[in-house]
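There are structures below to look over.
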Structure 1
Amino acid sequence: MRQRVLTPHPGLSPNIGYYLSGMEEVRSQLVAAVKDIPDNTIGKPAFLGAHSIGGLVLHIGEAEWFWMQMVVSGHKLTDEDKKAPYWDILDDVDAVARNGYTAAFCLQEAEKIRNQTRDVLFSYSDKDLERVIHFERPDKPTEHNLRWILHHLIDHEAQHKGQILMLKRLMALS
């Protein structure tokens with residue numbers, strides 16, 4: 001009998017640990033979906049106007065980096081940050097192919113960001129889940145609690161994972 005249970009990530013407070021475990025579950029599914037995509041295909045859009053699978057993987061990392069580093073941790077965006085392979089990746093549809101990024105490279109970048117997320121979460125406890133975090137966007141201020149942010153990151157990655165699976169079918173990769 002196959003058993004599937006979600007347990008809190010070790011070393012974290014229980015509720016934050018459950019969120020991270022949920023993030024890790026979705027990430028393992030993403031890795032399984034992407035790891036074997038050929039290098040000459042990872043940067044190719046399935047059709048005009050679509051993003052490449054590699055671009056979507058890097059975007060997943062970019063979103064996580066934005067929320068965890070800038071919103072949660074208060075990091076101010078620098079010119080050096082903007083040079084990261086994932087920054088504004090969806091604005092440049094050809095970037096993955098032009099730069100020769102492989103599936104392994106895209107997944108590795110996302111994993112580096114996940115390691116940073118883990119480091120941030122180890123400094124929080126369950127009581128921090130409800131603390132409201134104020135963030136100034138150029139057009140308006142926003143407020144979110146850590147619970148919403150972690151839920152949003154799981155949801156965001158799961159949605160793009162589904163998009164990637166659909167693109168794989170369209171490209172006859174699955």
Structure 2
Amino acid sequence: MRILHPFITQSLNIMFTPNHLSVLGIIHTAISILAILVAFAALFRYGKIDPFTGMGKLYIWLTVITCLTGFPIMRFGHPTPGHYLGVIILVLLAIAILGKRFGVFGRAADFVQVILLSTTLFLSCIPAIVESLTRLPMDHPLASGPDDPLLQKAQLILLVVFIAGVIYQVIKLRKAKKLA
């Protein structure tokens with residue numbers, strides 16, 4: 001019998017450690033990580049998350065699945081801010097896609113769509129950071145909870161990156177519209 005690679009063995013041990021992630025939690029986490037990676041790939045490739053490209057469509061579907069699989073997960077036995085964040089993300093996705101399709105925002109539709117889709121990514125990254133810093137490493141997580149200074153600094157950095165990214169996208173979109 002072949003001996004498993006140490007990383008695989010450690011991963012299997014982590015997945016089946018008591019008080020860690022359920023099977024649904026593992027699926028939810030994997031899909032959410034994939035959604036975030038696809039969004040960043042779209043940002044680097046197109047400069048925005050465009051819901052009419054393959055990457056944009058994949059990001060939207062993965063994000064919807066992430067939100068839906070997150071609703072039944074109740075680590076503390078009741079809805080948490082993460083559940084409400086999922087609802088907000090789903091609403092923003094709908095507004096971003098349908099608002100442009102039905103011309104609700106007029107000439108500003110492209111700008112609103114870019115901002116809203118970037119906001120969904122930003123909001124998706126918040127629980128990713130919180131869960132990562134409060135759970136990893138398993139034996140001694142880097143952050144003790146939501147009030148931990150490290151977590152607050154990480155979220156502040158995320159906010160600054162989000163604002164800078166949105167400003168960059170809006171400027172790039174404005175230039176593209178002037179040339180057209």
For structures 1, 2, calculate distance in nm of label points 7 Å out along Cα→Cβ at positions 109 and 149 and state which one comes out highest.
2
Given a value of 9, 37, 33, 18, 3, 0 for P(r) over Cα pairs in 10 Å bins from 0, in percent, point me to the structure among 1, 2 it was derived from.
1
Given a value of 1.5 for distance in nm of label points 7 Å out along Cα→Cβ at positions 29 and 85, point me to the structure among 1, 2 it was derived from.
2
If helix-only ellipticity at 222 nm (-39500 (n - 2.57) for each DSSP H run of 4 or more, over all residues; to 500) is computed and equals -15500, the structure in 1, 2:
1
When distance in nm of label points 7 Å out along Cα→Cβ at positions 101 and 125 is computed for each of 1, 2, which one produces 3.9?
1
Relative contact order in percent (Cα under 8 Å, 6 or more apart) - highest-scoring structure of 1, 2:
1
For distance in nm of label points 7 Å out along Cα→Cβ at positions 37 and 77, the calculated result is 2.4, so let me know which of 1, 2 that is.
1
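Taken together, the values in this text are just the output of simple stated rules run on the coordinates, not laboratory data. Treat the numbers as computed from the prediction; the structure is a model and nothing was measured. Cβ atoms are built from the backbone, for glycine too; each structure is taken alone.
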